[in-house]
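In what follows, structures are represented as structure tokens.
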Structure 1
Amino acid sequence: MVILGHPQKQSFCGTLAQAYAKGAEEAGNEVQQIYLGELEFDPVLWSGYHKIQALESDLVKAQQAIK
């Protein structure tokens, strides 16, 4: 699993993530990638920690992929 936390895919960090994924695939590994900048979700906890905020579908998918 390669997770790019940089908001721009076309960045130095994005290039490193893509190179790492390519190298892992060429070595025979299955690689999944998550680009946080492409996920649709609201990062604001509107009720703070007083109420559980439901995860958006992109976050549910990312969570399942990480598991």
Structure 2
Amino acid sequence: MASPDGPTVPPRSAASELRVLLDSPEIAGLVCDLGDTRWTGRPGYPLRAMVGVALAKSLYSIPT
């Protein structure tokens, strides 16, 4: 049943937006390029996860 204001479409969640961004070729290329800068040989945090954190911060408008 449509609302009195007309049909509504539920908004996409930030999590689904983040998934789409992380799976994009541009972000995959960024993660690959950042991987080339790891010269210490130490594993550290996974680069894709760290890029995901930065994107989530932006999507959720979390201040720093």
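Every number in this text was worked out from the coordinates using simple rules, so none of it is lab data. Only a predicted model underlies this, so the values are computations on that prediction, with no experimental measurement involved.
If Rg and Dmax of the Cα atoms in Å is calculated from each of 1, 2, which structure is the one that comes out at 17.3, 61?
Answer for the origin of the read-out: 2.
Thinking of 1, 2, which structure, once Cα Rg over 2.2 N^0.38 Å, for residues 13-52 alone is computed, gives back 1.29?
Structure of origin is 2.
Using helix-only ellipticity at 222 nm (-39500 (n - 2.57) for each DSSP H run of 4 or more, over all residues; to 500) as the calculated read-out, with -11500 as its value, let me know the right label among 1, 2.
The value was obtained from structure 1.
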